[in-house]
Structure 1
Amino acid sequence: MSGKLSQCRRFIGALALLLCCQTGAQEQEIVAPFDMAAHSRTVAANGLEFPVTVHGDGPAVVFLHGFPDARTVWRYQVQAVADAGYRVIVPDQRGFGNASRPEGVEHYRIDLLAADIIAIMDELGIARARLVGHDFGAGLAWFMAAHTPERFAQLVVMSVGSSGNPGWDTIEQREASWYFDFFNKTGIAETALQAHDWDFFRRLTRHSGDQEHFIRDLSRPGALTAALNWYRANTRGWGGLHSGLNYPLIDMPVMGIWSSGDPFLKEPQMQESAINVAGPWRYERLEDAGHWFMLEEPAAVNRLLVEFFGSF
């Protein structure tokens, strides 16, 4: 009798393990990349040219990439958001991808970067949009939501929290943000990042994100300097982007998303962003994902976006 009971227990245990594995497999939903180039056009704005992916119909959603990305970083989000009933707008921003790369640090001030996006929206006939930003694109999104709130209905910020919140002023975050100062060393940063077939760049970015895409784009004449100029124009001295702009409160629904495996940005700088939001605030933490979590966990990111857009 005891032998049969033991066999029964083993069978139940094996069945439970099988069901668990099947559940885990279902959670690993496969998301196909969207063909960004096939749905792109060139938009002239502010005297520059920007490749812009446009797809879907309905209320507009504008996606802003960060450093050292291009619009292709959002390739796993475009179709899901369009399928949910939105018109998706994803530009290469000034200095990145195939967008224009004006020479000179002065051309990369955050107010000019913001003016590019507003001009692109105007050219596409978009009066108001939902705004999504990651990395430096999130810093820009915060700026735009604060200074041109009439143009945006909702804000989603990934990885980077609001300017001036206490979470930026910790030893841990200062240590993690050491590269701000390094990127401001004109010439030195370019040389170090490219040395030995971009070895330091690869290690700095933890061999993650769109590595080959990064290096292919940044290897073009003037491209690396243009990308670094985002930092040089806006982060001279500690916290230039994060503590010196004195934003007004963001009076719209805002969702912040942070990933526990981010080596560059600590959780408090996102959590504490609530103090700068007058509208509804929602915080989401993704476990075991790195800085480029829209590439690593696209299904989870897409669910959060669609749910948040539909809730207001």
Structure 2
Amino acid sequence: MDFKESLREKTSRINREISEYLPPETGFQKTILAACNYSVINGGKRLRPLLMQYAYILCRNNGSEELGPEEKTAVVPFMAAMEMIHSSSLVHDDLPCMDNDVLRRGVPSTWAKFGEDMGTLAGDGLMLYAFETACKSTAEPGKAMKCLGVLARKSGLFGMVGGQTVDVELTGKRPDKEQLEFIYKYKTGALIEASLMIGAILAGADEAVTKKLEEAAACVGMAFQIQDDILDVTATESELGKPIGSDSCKGKVTWLTYYGMEQSERDVSAYTEKALDIIRQIGSCRFLEELLISLIGRRS
């Protein structure tokens, strides 16, 4: 099985596993439940759950690249929680008060389909339901508590929300290079950092290894966001699943603004190689390495 086929199979399986943790759409509040589920089910690369699963496999290091039944009940709730938090951030990003996007992954964004009020509540609901879901993990209590702490910090004021704050405040302005890197590290990178760290902690990795994976994930986050900037210029709308050139139309400063296309492409490769070097110091996981390499050439 080649990498693309393997990725499709693993992504499909993660979709099924995550779906098992979504709430049933019943009761007086079924509209918000439907909006939440729509936000999560609506496509996505499932990059963060994949990174979490394979960070766990890397650190467990028993030669197998599959999770056993007991491992699934420990790890998958955190994978589902991560995707819920990521989805909540996209729901809020698309709102009229933020990016005002009516398309997400080629279909109406959550607020465009359910209304701005339900879009706001869906983002809030998913953020909270993520922690309810993570608490269903059967991991050892000490490990689970550490993971919940990582999930909370990397999602919140000193993580993703902190990065989004700076991004919103600088809308229509020109962030300097340091501010732009801060936005990329926190708005995009924080959840990727959390994914690799949680996988490591659940596998029993020590603090030094967890810290190394946090560093590797920071590089992945930078590479991923810079590639997003490149795709906003080079991809087609069908590939991207949303309007192309939206950054330039909104006058948004991106990595390309300061460094141009050629340097940006080199930076994506350099950050990815640094992440791979760190991961190879920890152990061997072929799929994880192939996944990171695939991010360089992605078209969506």
Structure 3
Amino acid sequence: MRMLRTNHIGNKFSIVRPKINSSDGMDRQESPALSMVFHNGVLQIIDGEHKSDGWAIEIFESRTPIVSTDADLYYQRKPWFGEPAYGYHNILVATVEKTPDMQEYERWANLLVAVQDRMRWLYDQPKIGYVMVFADMKPSDIREPHLQLVTLPSIPPIIETEVRTSYAAKKKMGLCPICQIIDGDSGAERRILVSNNFIAIAPWPASRSYEFWIIPRKHSISFTKMTQADLHDLGMMMRSTLGGLVKTLQDTGFSLVFHLSSEKKKAFRLHWHIEVYPHTAGNTGMDRGFGVSLCDVSPEDAAKDLSVASRLEWANAVGVNL
């Protein structure tokens, strides 16, 4: 039985599911359920495999889903709260074989367009309260980028806390706290890379060494309303900074997480952003038990290393030799 359980003490979620071999759900089905191709200036959605001379994104269903539309409709009441782990678990992949001549940053940009489209569809489905967008990647994965979309019936506690604290901070200071971070770090030593629409920074209280965030420079509360030009810029930013991370840390994997507001909740909305966490250290008792992190490299030193490597990646992507 799949169940979403709530910790009534620390307001944490736990999903209980049948025992499987894969822990992250990336064990995808052999064939895509859908393909998204761009042909004659139009984004087309095709069932299963496809043939196209345009860019292509394949949408797979997870073979070992974290949530499922087949979840038993069983509800547990207080003091032990639980509800069905009902939902969808999709894996979107910018497949190299279908686009062998495409630049890597273009694959990222096209993947983001497909994520937008899929998110809109998921939010139109019943019993869907939130769409999580994330990935756990190896260094080699930036050539064939992929993102997982997992839906939940409720908003995750960390997102709920960010929304609540951002609202309180804006009410007190009159300025979105994410915008305040941009104003404070746009010219500071924690800045990594800046594009027309986005900035990458190492956060002041990093949770681990070489953590960084990618943030829209202008106040933005809806990822699904970003234009294709915005997403092209973001694809370039993601490819450059993730490439810089891989060059800096060599064989270290990483996770990236989109912190977004729910598209169904019309109250205060979060200035969305992407957080990237290198797998530089496992969770310790201090981190797991108290939420107190330890970094062996300061955010300022990490930003310096990542800035040099990310700028080189950007320059290589646009054909400039430095």
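Values in this text are rule-based calculations from the coordinates and carry no lab data. Because the structure is a prediction, the values reported are computed rather than measured.
Source structure of the calculated read-out (helix-only ellipticity at 222 nm (-39500 (n - 2.57) for each DSSP H run of 4 or more, over all residues; to 500), -23000) within 1, 2, 3: 2. One of 1, 2, 3 was used to calculate Cα Rg over 2.2 N^0.38 Å, giving 0.96; which? Of the structures listed, the value fits 2.
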